[in-house]
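Throughout, read-outs are computed from the coordinates displayed, never taken from laboratory work. In this text, all values refer to a predicted model and were calculated from it rather than measured experimentally. Cβ atoms are built from the backbone, for glycine too; each structure is taken alone.
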Structure I
Amino acid sequence: MGEQPVFLGAHIVEKYLNYPTLIPLLERALIHFSSGHEGGVVQPVRTIVPVKKYSGFLGVMPAYSTVDDALTTKVVTFYENKTSSEVPSHQATVLLFEPSNGTLKAVIDGKVITDKRTAAVSAIATKLLKPSSAEVLCILGSGAQAHSHYQAFTQQFLFKEVRIWSRTRENAERFAKMTEGNLRVCSTPQEAVTGADVIVAATMSTEPVLLGDWVKPGAHINALGACRPDWRELDDTLMKSCVLYVDSREAGQKESGDILLSGASIYGEIGEILNGTKPALSDKTTVFKSVGMAIEDTISAKLVYDCWASSNAHK
């Protein structure tokens, strides 16, 4: 019998996944992904299994990076109508394999990986696309992604003001209390968005909550909700007037209701800005529509495992 796979829980992932280390690794992964065959990333669009009886979905996200010699599959579930606030809407597990022989090396909590890698990629897009003087950050939503984005963005950028809006004011106020810093709780999405330079849309909405008429010209929006072809977070006015960037063109055109239902055309992938094949049009109103990619999970899981393994080797 070979060795049993290790289980690395959320606290271990939290310990080893820090933004200053993760962001450069993900930048490199985005470059490899957008460089096609030469980049050595093998990543099919995720498989989604609807669990209609409970308004849920199961997603399977495999990827292999030739350059990093890393092979993983993430299994993720997300439920629209949560019955209990104890259970998160999104849950995930990442399986890390030994690429040379297929042995399962680790089962890693995928929830923290998902939250942090998504925020890290949004931070990469924001660094490239935000207006040169970005003073006001607005976050729509108060769940796990809102928290990870707040953490990443306040570490990576200097904002004079941060605004938060959530469908329930109580949740927005709880968010503001939990975070260190001066947050302004807004009563409506319009109040939160008006005049903001950088906007994060992280809601479970299936109808548009962010309207183009409210958005300051030249603002940058990171949109990470509405991950199904029939869900929306942004309206047609915004989608048709912005310069639209994605993590994966193929996945965006298959999975994003914001893209499919508005008929908006994708200008480029974030990896194409990083590898120099597309410019960052930061003087325009830009949207980064993030559907999330398996390769981001692969790189994050390998980082966690390698850090854990080297710290254990010294014991």
Structure II
Amino acid sequence: MLTSTPVSLWLGAAGYCTHPEVLTIRGGTLRPVAFPAGFACIRHPQHGLILFDTGYSSRFFTETASLPQAAYRYITPVMYEEQDSAVYQLGSMGMDVTDVQYVILSHFHGDHIAAVRDFPNARFIYLWESYEAVRRLGTLRAVKAGFLSGLLPEDWLQRSLPFYRKDLVYPETSVQAQSTSSRPSVSKETSVSRDPAVFGQSYGPMHDLFGDGSLWAVELSGHAEGMIGLLLSTASHDYLLCADTVWSSRALRENRRPHPLAGLIMSDRREYVRSMDRLREWSDMNPELRIVPSHCREVLAQWGGKWLI
């Protein structure tokens, strides 16, 4: 195990959008392909239910009902029904929205944050620089950045538990970094795992979100400023939820970058390339690591819709 506290993991998707395949992978076809709006549910032994992103909700259509926000919906056509929602899917497994204690957000694109209002008891965890990059944008620039501010609840900041880029450290220095921090944190614990599996492999600077070695955030900027992935382990396998670092497992496996036109929606093309290269390095370093892109149909077909333990 790469982490010291195992969790259970459930992978699903709340709706999907369509793009020409060629935009997401060099040499792809011009035909539109469905890209599911993935989200993950994590069952933590101490902290209960935690979501990683939320997928779409009906609120996305409310927020994009008129121009200029409607351009978002026209550029990336969205297919969604109420039974696709994270709320509905969790409910079908006997879980209530009030059971969700935390929502970890990889970044602030609409397909990742559209349902955050549906979880009234949740606190929101994210890299501050990701929110800072979009929160003051004017309407047109926000749409270009894929951000719809109306998707966030009115008490957003009061319920937020952000961490900061300077909190991303190599695990050996995590104890020192946490003990000197005066910012609010998810956990007051300052101990971190000394699992040799974690410290023996070079995944780069990370942040131990709960101070117990269970969920490690790693920055994967490029697709969006301050985007994070999440490294976690079940009792059986290690997973890296890599958000939009790649749009498909095939792109990672074959090392096929997106079409240059895809760079129009990226925060930093060069940073995107660096993040994708890091992902490939981690995959080569640990072939057993299960890498989970947010929009990959292959991943959902293989691991989705069941509790991974």
Structure III
Amino acid sequence: MAQSLESLSRRITSMQGIRGVVHTMKSLSVINSAPYEQAARAIEAYHETVLTGLHALLSQSGPIKGAGVGAAARVIVVFGSDHGLCGNYNEALAEHVGTHIKSDTDAETTVLCIGAQMEGALCDLDLAVEETFFPPASVDGIGRLANLLTQKLDDIRRARRPHDISVTLAYFARSEQGMQALRIDALLPLDPDLVRDLQSKRWVSRSLPHFSMPPEDLFISLIRGHLFASLFRAAAEALVTENAARLALMQQAEQSVDDRLDALKSDTRALRQSEITTELLDVIIGFEALKKDARSDQDGPGE
């Protein structure tokens, strides 16, 4: 279907507007990632403090009985996205979570979900979600989310007594190549290797640690700190990866728009050149016709 210069000009203007929107979204993805990266690094210092406290406790009190061995109830926390424009982020993670849950049929799994879109993706796979939390809209919201999740896990643990719970985190994190990589981390019970290392690790200071709380209460408090730091870091990593996925898609969209703009501009140049050529041919044909008429007028009286 032939196009006019006016229609091509309108399409170019429209594509330039779309490119502006895509470029803005790409810039926002880069800007939004920085605070979440800083938050993920900052929580590491707090987590190290918690592990140091756990080291001090285990080095003085010895093994803690009932530290989550033989957990009867499983809980998985899935970190999704509600912000959109990040491809199949939720669907891909939900599929991996479904495979992970169905691979172990020994115990019922309680699913806690972050994001309504992730809840929908899990429900599409016939996975029941016990509770859905709103994803953080800013860095300040990460602490709020981590607190809510910690309280929820504590409530589940109390309801399951005398049995303990097993907690797993599912989220996308950055890989070494800068791409998104699926992470399914077992959070509780504590890794036996970690506990063994903390028990056998020598206390470097000459001042031995001292604590006034009962060992069991202090241990539970430290576990809550470990939960909070791990949930905080997972939420921050998920948000960084979400923005990275959005950035990659916006870069692809920007390249597609640029290619389309180049094609439209090329069509415009070709159509303009065709119209110029047609007009020149019309002028030449008209000029030749005038010359022929003038020659006929000059030859007529002489006959």
Open item on the list: By the measure distance in nm of label points 7 Å out along Cα→Cβ at positions 48 and 88, tell me the structure among I, II, III with the highest figure.
Closed with: III
Task: Structure (I, II, III) behind the derived value -6000 of helix-only ellipticity at 222 nm (-39500 (n - 2.57) for each DSSP H run of 4 or more, over all residues; to 500) - done: II
Task: Structures I, II, III, by volume of the Cα convex hull per residue in Å³, for residues 104-271 alone: label with the highest value - done: III
Task: Among I, II, III, structure where Rg and Dmax of the Cα atoms in Å as derived comes to 33.1, 134 - done: III
